[in-house]
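Before anything else, here is the set of structures, which you'll find just below.
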Structure 1
Amino acid sequence: MTIDMNRQSRMQIKIGRSLAKNEAEAVAELREMILQPNQNAIFFFCSSRYDLNVLGKELEQKFACPLIGCTTAGEISTFGYQEGGIVGASIASEELHLHNIVISPLSSFSLSKAEKAAATIRAELSLSTDFDKKCMFGFILIDGLSLREEVILASLYNCFEGIPIIGGSSGDDLAFRKTAVYAHGRFISDAAVFSLFETSLPFMTFKTQHIQPTENKIVITGANPAQRIITEINGEPASQEYARVIGLDEGQLTATVFSQNPLLIKIGGDWHVRAIYKMNEDHSLSILSAIEEGLVMTIGKGVNIVRNFEVQITALENRIPCERLFLLCDCILRKLELNSCGELDEMNRLLSCRNIIGFSTYGEQFNSIHVNQTLTGVVIGG
């Protein structure tokens with residue numbers, strides 16, 4: 001690929017991070033690394049271990065432009081995977097316009113409210129009089145413990161007339177107690193932030209997963225859909241039967257085992273992961289996506305996760321010109337697998353030579369579907 005060294009960049013990107021434990025120090029360090037003139041927006045992702053009340057006020061005071069962010073199960077940037085800190089990226093471009101809506105509480109969100117939000121944003125559009133897939137995409141951050149991703153995403157995708165949407169479910173460093181998104185200077189739970197990007201810059205949304213189906217199939221014979229819990233598989237206690245099917249004893253089940261043996265379901269010709277994240281005392285299994293009785297599911301197995309990512313990222317780079325920003329929502333189970341197979345350093349090497357910002361999620365969004373153990377994202381070229 002030939003690069004024109006005299007070409008004027010249409011977008012300026014600055015990426016930074018901090019591992020400081022003090023909220024003021026962390027924001028100050030981040031600001032020093034990413035502040036730039038005429039910035040349109042800042043993406044940031046932070047550990048839930050911070051005092052979020054203090055961190056929210058510091059962010060609001062130190063940055064004047066719109067901020068889009070949430071708590072995480074780990075942060076991702078050009079500096080690699082990290083935990084317990086904050087990462088951020090600023091974008092400056094005359095060809096980028098941002099429209100934000102806050103959805104809170106999630107329990108009261110309805111199709112009519114989605115229609116109203118779409119009408120409000122449609123009236124603000126700069127590049128078109130209607131929603132246009134060629135110059136618009138949506139980015140959503142949603143409370144990762146809300147159990148509402150499917151409903152919210154389906155409503156938004158319908159009302160915004162099928163523009164591509166990507167996003168992630170916020171995390172809390174694997175505590176599974178409380179996650180939050182950032183809006184109007186504070187962190188809030190039971191909420192989502194949806195951002196519509198209008199741009200004449202080239203972009204592509206994408207998803208990739210390294211999980212392939214095996215011959216092992218199971219039937220969900222007992223479930224609590226409201227809580228995303230599987231109680232029975234093949235007529236037996238869920239965790240016991242799942243362990244038997246994958247060739248282990250129940251006592252050997254761990255988060256790493258779950259990440260290496262996820263459940264798959266086929267939707268519209270594509271395989272989607274329904275990830276297990278914990279075993280409960282009553283032998284039930286908690287998962288990160290919708291579940292219901294009667295589903296026939298397939299046990300999945302992973303191919304090389306680093307090679308899969310490298311192939312995907314290279315293909316995107318061949319289609320989107322420099323300067324590029326990759327915004328990634330990457331399931332925490334993928335990071336656990338990278339750790340268990342000793343591939344984290346190699347993945348960090350691939351991240352280090354690119355403009356990367358993102359986070360480890362409790363679930364990923366792609367168009368109208370909530371998925372797991374997947375990487376969803378958008379690459380924006382300048």
Structure 2
Amino acid sequence: MKQPVGLTEEELRDAFAYAIEKTRANIPTFSGGWYPAPASVGNVYPRIPNNEWTSGFWNGMLWLAYLQTKNEAFRTAAENTLADYRKRLDERIATNTHDLGFLYILSAKAQYLITGNEEAKDTVLLAADLLMERYHPKAGIIQAWGDLDDPAQRGRIIIDCLMNLPLLFWATEITGDQLYRLAAFSHLDRTRETIIREDDTTFHTFYFDTKSGKPLRGTTHQGYSDGSCWARGQAWGIYGLALAYGYTGDPGCLTDAKRLANYFLDHLPEDRVCYWDLIFTQGSEERDSSAAAIAVQGLHLLASFLGGEDSDRQRYAHQADLILSSLVRGYTTRTVPESNGILLHAVYHKPNGIGVNECTVWGDYFYMEALGMKLHSAMTFW
């Protein structure tokens with residue numbers, strides 16, 4: 001594959017228009033309490049109820065489409081889900097997870113930011129309260145998915161949770177209650193201390209003893225091996241640390257985000273779209289377009305925080321644009337008209353054989369977020 005070159009504004013607008021039209025065409029399928037599954041099957045998303053960690057990405061796509069087009073159909077479709085998200089909290093439907101940020105930032109928080117709906121704001125704060133229930137004060141961590149009382153799952157954090165911490169930082173901004181922020185800051189510090197390795201790679205997961213607070217061991221759940229670097233996890237780290245800097249101003253977050261970004265960029269193939277694990281830089285292993293889309297946004301945000309004297313500022317922005325150009329030109333469903341997805345060649349869970357070389361709803365979302373930001377129509381929901 002050839003080294004990519006940047007996109008013209010016409011290409012950006014055409015790519016976003018295609019993604020928006022796909023989203024519009026999916027509204028009848030994913031309404032009335034139905035959402036896209038996390039990953040497609042044969043490049044077609046089945047519909048599922050609101051019981052997965054990924055439902056919010058559909059809402060985020062609707063809101064991004066609305067901001068670009070001002071078409072009320074997108075706004076109405078998104079607003080009609082609020083009662084469903086509130087019910088999920090009230091009845092605790094699959095809420096035993098760190099992913100409450102993914103679920104409620106892109107649904108209820110986005111709705112509040114765009115429309116000022118007070119019920120949406122209250123729903124976000126309820127989600128923040130549920131996330132706080134997963135905080136282990138002795139270890140200073142927010143436990144990832146699973147039963148808090150299960151010894152096999154107790155004390156596990158994952159790098160993905162960095163993307164969910166904005167739920168707590170924002171709750172403090174809205175309520176003035178510092179407990180949310182303190183828990184988020186503590187989890188952030190423990191993540192930086194343990195999940196980031198000396199060679200600038202990352203563990204997917206890390207375990208703590210919740211009684212003593214002692215760090216125990218790093219492992220993987222979706223990567224190639226415990227010692228490899230799962231691409232999507234590294235991308236979550238870049239974006240999550242940049243977001244954390246935005247909320248905290250802690251320069252250590254920028255330093256660590258740059259470490260992760262440099263390793264990520266140094267382990268990309270020629271077309272700049274990563275393999276599903278960064279242990280691979282060539283060969284027949286699957287790419288993960290969803291990790292690439294996340295990295296685009298993380299790199300752009302990171303670059304925006306760097307001063308003009310920082311030589312990495314321009315490099316990160318340029319590399320993000322090259323990744324995006326590859327996604328636009330070679331990874332969309334334009335060549336697969338029967339697909340209801342947007343971005344091909346993503347990987348959900350390679351070790352378990354789930355969603356391999358498929359569309360993923362988060363990949364579609366971050367791709368649209370990247371296009372919207374480049375065209376200055378999007379806003380940050382995080």
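Where a number appears in this text, it was derived from the coordinates with a stated rule and is not lab data. Bear in mind the structure is a predicted one, so any value in this text is a computation, not a measurement. Cβ atoms are built from the backbone, for glycine too; each structure is taken alone.
In terms of mean count of other Cβ atoms within 10 Å over residues 121-128, the structure with the greatest value among 1, 2 is 2. Taking percent of Cα pairs over 24 Å apart, for residues 137-256 alone as the measure, the highest value among 1, 2 is held by 1. If helix-only ellipticity at 222 nm (-39500 (n - 2.57) for each DSSP H run of 4 or more, over all residues; to 500) is computed to be -7000, which of 1, 2 is the source? For helix-only ellipticity at 222 nm (-39500 (n - 2.57) for each DSSP H run of 4 or more, over all residues; to 500), the value -7000 is produced by structure 1. Taking distance in nm of label points 7 Å out along Cα→Cβ at positions 113 and 321 from the coordinates of each of 1, 2, which one would give 4.3? That value comes from structure 1. Among candidates 1, 2, the computation of percent of Cα pairs over 19 Å apart, for residues 185-264 alone that gave 34 used structure 2.
Hey, distance in nm of label points 7 Å out along Cα→Cβ at positions 105 and 273 derived from one of 1, 2 reads 2.5; which structure?
Only structure 2 yields this read-out.
Matching task: 55, 45, 43 is the computed value of Cα extents along the principal axes in Å. Pick the structure from 1, 2. Here the read-out was taken from 2.
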